[in-house]
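Every number in this text was worked out from the coordinates using simple rules, so none of it is lab data. Small disclaimer: the values here were computed from a predicted structure and weren't measured. Cβ atoms are built from the backbone, for glycine too; each structure is taken alone.
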Structure I
Amino acid sequence: MRPLSSLSDTTTSLNRLELITISALSPLYWSEVYEAIRAIMHYNRAMDCEASRVANRLAYDAMLQGRFIAIQDICSLLKGKSVCIAGGSESLIRQLGALNECERIIAADGASMFLLENSIDPDIVVSDLDGPWAYLLKASQHGAYMVVHVHGDNIPAVKHLAPMFKKIALTTQCPTDYSYFSLLPGFTDGERAIGLALICGAASIVLAGMRTWERVGYWSKPWLSSSVKPWTEKKRKLSIAEFFIQLFSLYAKENGVKWQRL
């Protein structure tokens, strides 16, 4: 597969057979993907790599305190299971009942708020900590495994919140020689949740509230009081997210994973 120099023409790109002949979960592939995304979004690679160092220290501290969860441990929860992933689009309101059909539930960041408000405890929360902190902490207190993504823009938030989570795994987007974090496939929290389910061998994946063309649910950001149309930067992120959701869909179907996007 050619490097991703542009993600704008996703329809044409996704018609290429080469997308399903390479592992969409390969760390080498995702190292290249993150470089392309940095160029598109003007992210700072040096800060991303500093975030990896921070993640490693926090993960080591969590291990000493008995709070560290390896991705392999999370996989034991997901392997062979039907997995629902709850995301940030407004459709989650209408699709909430579908979560009852799944054996495991992963919340993408702020979706944990909407689930908890409706008396649903997620098994796992995948987050870069820009969702409502009170609900992320509540999800952790209710037993959720917290898969926290550390990047150049959220280091202070991670330093503040990570020590409060009861069970935590950390992921980054800058590969290094450190031992205690993972390079998880996916750009936004939603695709990282999908990547996690695929890596862990889920038997089926159902996406709820994962419509990138819809309004953003109020639970997605602490400053939202109602669902809104995506703002400019959000549109750019959702465009990239849609590309990878489609890629993961192809990968799932090629590898016998049942796939449903509500």
Structure II
Amino acid sequence: MTFTLATWNINSVRLREGLVARLMAEEQPDILCLQECKSPVEKIPVEQFQALGYRYMVARGQKGYNGVAILSKLPIMDVGDKDFASLGHARHVAAQLENGVTIHNFYVPAGGDIPDRAQNEKFGQKLDFLTEMRDWFHWERPDRAILVGDLNIAPREDDVWDHKSLLKIVSHTPIEVEHLGAVMEAGGWSDVTRGDIPDGKLYSWWSYRAADWNAADKGRRLDHIWATGDIKAAAQGSRILRDARGWEQPSDHVPVFATFDL
């Protein structure tokens, strides 16, 4: 069984329904995981997606905030969610394919602007969220699993446009990178994207604040695809659809792809 999976922080699935449909029509991933849907589940515009072949959906939603969805051409079964850090947010959902592979879709909190939990409650929530992810994967160690999503951390020096400049900027601080590494180690996860594209600058997010995002190219790789050790060798064909950042009314994130032969 070979399938292609994409992950994308869409920044409102209702506002950008047309962009989701465009991706489905042009790229045709078998599974599309969305974050920051900003919609109750019942208001996700599934009709157009179903018409494009995405007949299955597993999702958790909130009005105006957060929200995660897994849209699939392949049959999937809802296998639950977890409220990490007890935030009451729709930031995780899991689905299982018929071959037994579980897909975890995450939207990790951004963490605000100040990288100090004493001054910034949101940064503390982000660290707590990651700590609970670590502990959960330690006790419920996954197998035959894929983890995707907007993890809101660019861990490597070449995952940001300027490593030294961003060391004190939320998403690339050493404490965040350390926490993400602990999550990866606890679950036995491997970074599929960097396994396929090991060298060079690689970004999946560019700020709306840049007058010309493409020319400035001050990006960060915040969106990830991981796999457990037992299936990481089945991953291939990773890529990032940079062009989507230039679509009309774009998200500030772009889709990340990987293909699995399982």
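Tell me which structure, out of I, II, gives 1.9 once distance in nm of label points 7 Å out along Cα→Cβ at positions 229 and 245 is calculated. Don't skip to the answer; put the middle values down first.
Details: I: 1.9; II: 3.5.
The read-out comes from structure I.
Name the one structure among I, II that FRET efficiency 1/(1 + (r/R0)^6) of positions 29 and 173 (r between Cβ atoms, R0 = 30 Å, to 0.05) of 1.00 was derived from.
Attributed to the structure labelled I.
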**Item:** helix-only ellipticity at 222 nm (-39500 (n - 2.57) for each DSSP H run of 4 or more, over all residues; to 500) derived as -7000 - corresponding label from I, II
**Value:** II
**Message:** Comparing I, II, where is mean count of other Cβ atoms within 10 Å over residues 69-76 highest?
**Reply:** II
**Comparison of I, II by FRET efficiency 1/(1 + (r/R0)^6) of positions 61 and 197 (r between Cβ atoms, R0 = 30 Å, to 0.05) - largest value held by** = I
**Structure responsible for 26, with relative contact order in percent (Cα under 8 Å, 6 or more apart) calculated and labels I, II on offer** = I
